[in-house]
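FYI, it's all coordinate maths here, none of it is from the lab. None of these values were measured; they are calculated from a predicted model. Cβ atoms are built from the backbone, for glycine too; each structure is taken alone.
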Structure I
Amino acid sequence: MSLPIVPKIAFGGDYNPEQWPEEVWKEDHRLFDAARIDTVTLGVFDWALLQPAPDRYDFTLLDRIVERAGAEGRQICLATATGAHPAWLARAHPEVTRTDFEGRRHRYGQRHNSCPSSPVFRRLSTELARRIARRYAGNPAVVAWHVGNEYGGACYCDLCAAGFRAWLRDRYGSLDALNAAWYTTFWSHTFTDWDEIEPPSALTEHWRGPNHTAFQGITLDYLRFMSEAMLANFTDEKAAIRESSPDVPVTTNLMGMYRPIDYHRWAPHLDFASWDNYPPDDNSPAWMALTHDLMRGLKNGQPFWLMEQTPSHTASRDVNPVKRPGVMRLWSWQAVAHGADAVLFFQLRASRGACEKYHGAVIGHAGRDDTRVFREVAGLGAELDRLGGATLGARTPARVALLFDWDSWWALEISDGPSRLLRYQQIVHAYYKALWTAGVDVDVVPVTADLTDCQVVVAPALHMLKGDLAQRLAAVAERGGSVLTTFLSGRVDEDDNAFLADVPGPLGPLLGIRIDEWDARPPEVVNPVRLRDAEAGAAGGSAGEVEVESRLLFELVIPQGAEVLGTYQADFYAGTPAVTRNRHGAGHGWYVAAGLDQPGVDWVVRRVLERHDLLGPYAELPELESTVRVAPDGTRLRFLLNHGTEPIETTAYAAGTDLLGGERIEAGQPIRLGPTGVLVLREDAAGPAGRRGTGSPADREGTP
């Protein structure tokens with residue numbers, strides 16, 4: 001089971017006609033036609049409508065909604081309606097609501113408020129999914145099933161405590177093994193009975209908040225347990241769907257780099273990945289690219305669906321900027337460039353009330369088709385129609401892998417020391433951004449991924465080493481590849497216990513270093529690092545030297561055979577290594593011991609890429625994103641996207657056809673991309689000519 005069968009990139013989004021009188025539906029579908037919207041996600045939050053009482057189900061309204069959408073020619077992503085439980089359920093079974101980190105039992109309200117361990121919740125949510133699937137499984141308009149909605153949060157109730165203990169029995173088998181893993185001889189924590197174990201919360205092991213725990217092993221395991229408890233809710237409903245719909249793919253909308261849930265552990269249970277793109281601000285193209293690649297990596301490079309994005313602005317933040325003209329189109333094409341086979345919005349028509357009434361929508365409260373937002377959506381829909389099925393199923397031909405690991409994320413940020421200012425996402429993003437600006441196609445993959453075909457593996461803050469990962473990374477270097485990792489890597493095993501070895505533990509032979517000490521400082525403290533290009537330095541002079549800044553963490557490196565490429569310039573460790581490279585087999589192990597600024601990270605990453613001739617053809621144009629997808633028939637599709645505020649003039653790297661404008665472009669021909677401009681080039685099989693050039697460019701402006 002893989003992706004939904006669709007003729008082109010699915011275009012549309014969340015549609016909630018149950019919030020509107022039926023006379024509005026006709027106008028909605030007229031506007032959908034005008035905007036080329038072909039796909040609607042229905043019924044995400046309809047539990048209270050579909051099951052108004054414990055013993056009564058009523059599908060009358062949903063029947064009309066589904067029938068109308070199918071009659072209008074829309075493809076349907078049909079939800080199981082379990083995104084929020086109804087009020088009657090919480091009143092009849094108070095245990096179905098969550099207990100929070102502070103130990104407070106919640107009452108009915110909001111949406112993410114269901115205890116994942118509640119037998120009543122699991123039984124009734126599964127039964128609703130079963131009935132929906134049984135009723136609509138034969139409808140040809142239904143191309144995908146959507147389970148739940150944006151799973152997340154945590155519960156600390158007695159039911160979850162019991163579930164945690166059962167999960168621990170399965171994981172460890174014995175209390176002796178558990179006590180060893182949790183290092184419970186510390187602070188007299190040895191457990192002699194399973195019932196003595198409590199969920200780690202503000203009432204037990206924590207102070208100041210969820211990241212401040214006395215026993216990292218206990219908290220780490222509870223994070224794992226809660227992720228798997230919510231996964232069980234998903235698999236319950238998926239199994240119920242499969243009883244009557246064995247062939248239509250099932251998904252749920254993930255949330256990108258979302259800390260509470262380990263999506264790598266969820267991935268095998270998803271037929272295809274889908275996710276909701278709401279970036280932290282309106283100027284984060286590399287952050288979005290990283291998350292797209294992470295979502296694509298969940299299913300071994302299989303394309304994903306962009307299940308939600310706002311067409312204009314969100315409403316959930318303190319400040320909610322609007323997407324500037326052309327940005328919605330640009331970000332949508334970026335999703336396609338990184339593997340999206342669907343571009344969907346939340347929401348198609350604006351809610352009239354409650355907390356999302358000011359959330360952006362394709363159709364506003366007045367129902368107009370002459371707004372800027374609607375015109376831009378319609379323009380994008382027309383472009384996707386012209387593109388047709390050219391990108392469906394296309395893969396990314398990456399030779400660079402970036403490792404992303406939820407266990408390392410959790411372990412690093414719940415660690416007592418060396419610095420709580422270090423954030424896993426920010427560290428990973430810095431190294432991904434260096435790859436992104438260099439124009440490199442990247443697979444963002446779990447630590448369990450097959451690395452056989454990788455020329456370069458980048459593993460920032462690889463705090464936890466599990467299984468045979470150290471050996472597999474060494475094998476990459478032995479056969480001629482490069483492995484780049486950073487401070488705080490190789491520190492702990494899968495139980496979050498330190499290795500009884502020199503830091504960086506099992507990575508030591510690959511990296512050729514040892515670390516005895518480290519220094520953490522507040523962000524205003526800067527230690528300059530002088531970087532030296534070994535190849536340039538060999539020719540004499542200092543042309544290959546550059547000085548950058550480092551902050552937050554400074555590890556003191558003692559080379560054990562590694563070559564020094566960067567040195568600290570201040571404090572008592574001035575002149576000692578900050579960046580090293582170690583020959584290992586036919587390749588190298590690189591180590592960055594300091595929190596380098598972005599120019600420093602860029603410098604290191606580009607030196608690694610240059611050795612393998614992996615710099616992209618537009619690597620000197622940092623605002624120009626260049627990515628490639630390869631269609632199932634072998635066709636190469638190159639995407640160029642201008643994320644800058646000024647036009648970019650360059651030349652075509654290869655000959656081909658502009659799939660949006662229909663024009664023929666020759667290799668070396670001048671091209672111009674205006675701000676937010678997009679070019680999708682189907683490259684000729686003959687291959688590229690040169691990297692860059694100048695001249696009088698053809699224009700590819702930022703609006704369709």
Structure II
Amino acid sequence: MKHPASPRVVTFVGPQGVGKTTLFESLLRSTGAEGLRATGGPGAAVERSMTLELSVAHTGFLGEQWTFIDTPGAPEFSQEARHALMVSDAAVVVCDASPERAAALAPLFAFLDARRIPHLLFLNVLEDGAASVREVLETLQAVSSRPLVLREIPLREGGQLVGVVDLVSERAWAEGKDGKPALISLPDADRPREESSRRQLLERLADLDDTLLEQLLEDVVPPPDALYAQFEKALREDRLVPVFLGSAERGLGLERLLKGLRHEVPTVEETRERLGISGEGPPRVQSFKTQHLPHVGKLSMVRVWRGQVEDGGTMGGSRVSGVQRVHGSRQLSVGAGRAGDVVSIGRVEAMRTGDFADPEGVRHPEDWPLAPPPVHQVAIVAEKRTDDVKLTGALARLVEEDPSLSVDQEADTQMLLLGGQGEMHLREAVEHLRTRLRVPVMTRPLPIPYRETIRKHSSHHARFKRQSGGHGQFGDVVVEVQPLPRGEGFRFTSAVVGGAIPRQYIPAVEEGAKEGLKRGPLGFPVVDVAVTLTGGTYHSVDSSDQAFRTTGRLALVEILPKLEPVLLEPILHVDIHVPREATSRAQRLVTSRRGQLLGFDANTDLPGWDVITAYVPQAEMHGFIVELRSATSGLGSFVARHDHYSELVGKQAERVVSHHQEAAEQR
């Protein structure tokens with residue numbers, strides 16, 4: 001049995017709506033810690049139907065110190081959970097007794113197993129006797145690469161959960177009068193089920209230990225201490241997933257879960273070994289969340305891996321301004337944090353989320369989970385033009401706080417684009433800008449980078465002449481313009497012979513031609529065009545680079561409307577990740593948006609999931625993630641990249657051109 005001196009960290013994860021935050025709060029109450037729902041704010045559980053950012057709380061149980069971290073369950077905020085898991089000794093995966101939850105757990109199990117993070121499973125909300133624990137586990141086992149091993153079985157009366165049976169100690173526990181579990185005699189009617197379940201538990205453990213296997217073959221009953229030790233070792237090595245049962249709302253099964261955590265969750269020393277962090281050397285911390293607060297500045301929430309971080313000490317090359325213990329929205333100054341602690345430290349400017357820091361500097365680990373690419377974007381502008389510089393700084397802080405957000409700049413309009421993991425994610429980010437970062441902003445629809453090209457080729461003679469006293473301006477060119485294959489861009493060639501145009505003026509003609517392609521007859525940049533300079537004349541006094549640049553631009557502006565201009569729309573290559581039962585619905589969504597299905601296959605990384613590949617016009621992607629999540633119980637996602645441009649004709653093209661012209665007139 002462990003008796004660690006250092007605090008341990010456990011993160012609670014699971015799908016949205018399974019009672020994860022209720023379990024988190026109930027465990028705090030049962031250990032005598034203050035709950036978090038009384039106040040809101042940074043770091044607190046949000047008092048809504050769902051948690052939108054992680055919550056940190058500290059508590060004690062049987063003389064040992066614990067840090068519990070509650071995380072969002074919605075896929076849009078999953079990066080918060082991943083960051084917390086990276087600094088945790090173990091995770092508690094919370095799920096209700098619904099077999100359909102298996103698809104939602106597949107990405108989570110894959111993440112935990114890929115990084116060998118020890119984890120337990122808590123089956124919550126078992127009041128309804130219609131739920132079969134065995135059936136639920138069979139479904140969940142299909143999406144877990146580690147064996148799920150029942151530590152308990154439920155006791156029911158009249159179809160209602162009244163207690164649990166510990167399969168290791170073979171003791172039964174029911175709800176006591178004071179809310180604490182009461183030891184009861186195992187009902188005779190439940191004994192055959194207990195014996196069968198315990199045999200399966202022993203067989204699972206025997207698969208991992210030769211000594212235990214020999215004992216089972218010789219019909220030797222192993223003592224409980226040996227089984228506890230085997231569970232501890234197997235959990236630390238991430239070789240199995242113990243499964244606990246209960247009801248977070250009623251408090252059933254919570255003390256058994258706490259004792260399971262106490263006996264089996266790795267210590268900070270064991271977690272350091274798993275992560276390859278030496279126990280020797282100067283103090284080392286790792287940031288897993290960054291915040292920028294008014295009147296406070298930058299705060300980094302860190303796990304202390306070794307040594308001690310002190311107020312006024314040096315960390316990451318900066319002087320630490322305050323060390324606080326976080327409990328929801330409350331922060332208590334503690335002066336120092338020791339190995340195993342989770343604390344918030346102030347104004348270590350060089351440290352970003354994920355960074356290791358010691359007194360000398362910072363280092364970003366290679367295995368820190370990368371933020372997923374954005375699936376939803378909006379253009380964002382400051383309400384007051386005088387706040388443009390302020391907005392740029394605020395967006396940088398916003399992305400530092402939440403790396404699953406991104407900021408880009410649209411090439412044509414130079415508008416700032418805020419990207420995230422869904423509509424709700426961006427809505428919360430914009431609200432964050434307005435309230436916490438205090439920059440009033442507005443959002444605009446995402447601009448679509450339409451292009452145009454030509455279908456015919458022709459030659460054109462253009463002349464530019466201006467007299468204004470003294471030296472004038474004169475340029476004269478003959479160009480041949482023709483379409484190029486899709487995706488070729490722009491090509492300029494000089495075929496001038498005999499010095500009709502001096503060599504030094506030819507680059508100016510090319511620059512002018514490029515300028516003439518910036519806005520075509522339909523109002524968009526022109527692409528896939530070849531321009532050949534075939535002739536022209538010059539004036540020995542009035543010709544200049546500027547004159548020939550202007551002439552080159554005029555040549556393209558004058559000839560393009562005669563070459564059958566056609567609108568091009570951007571087409572994205574989209575990989576859509578969905579649970580298998582939602583594949584057909586996702587395919588119909590693609591075709592309803594003028595998409596072209598390319599095929600689908602099983603997702604090799606996520607059991608029970610498919611990957612659909614398609615071409616979809618970028619203009620049709622607005623709101624796509626909203627409908628996809630609706631069609632997939634909130635689970636679907638996608639990765640998109642620009643693939644090619646395709647001609648757009650007919651009424652759709654007319655609407656695009658008309659709308660663009662109206663917008664240009666209003667600017």
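A compact table of results
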| item | result |
| --- | --- |
| Of the structures I, II, the one that 0.00 was derived from, the read-out being FRET efficiency 1/(1 + (r/R0)^6) of positions 197 and 509 (r between Cβ atoms, R0 = 30 Å, to 0.05) | II |
| Given 9.0 for distance in nm of label points 7 Å out along Cα→Cβ at positions 325 and 461, calculated: source structure among I, II | II |
| Origin of the derived value 32.3, 114 (Rg and Dmax of the Cα atoms in Å; candidates I, II) | II |
| Structure from which 4.1 was derived, distance in nm of label points 7 Å out along Cα→Cβ at positions 357 and 637, options I, II | I |
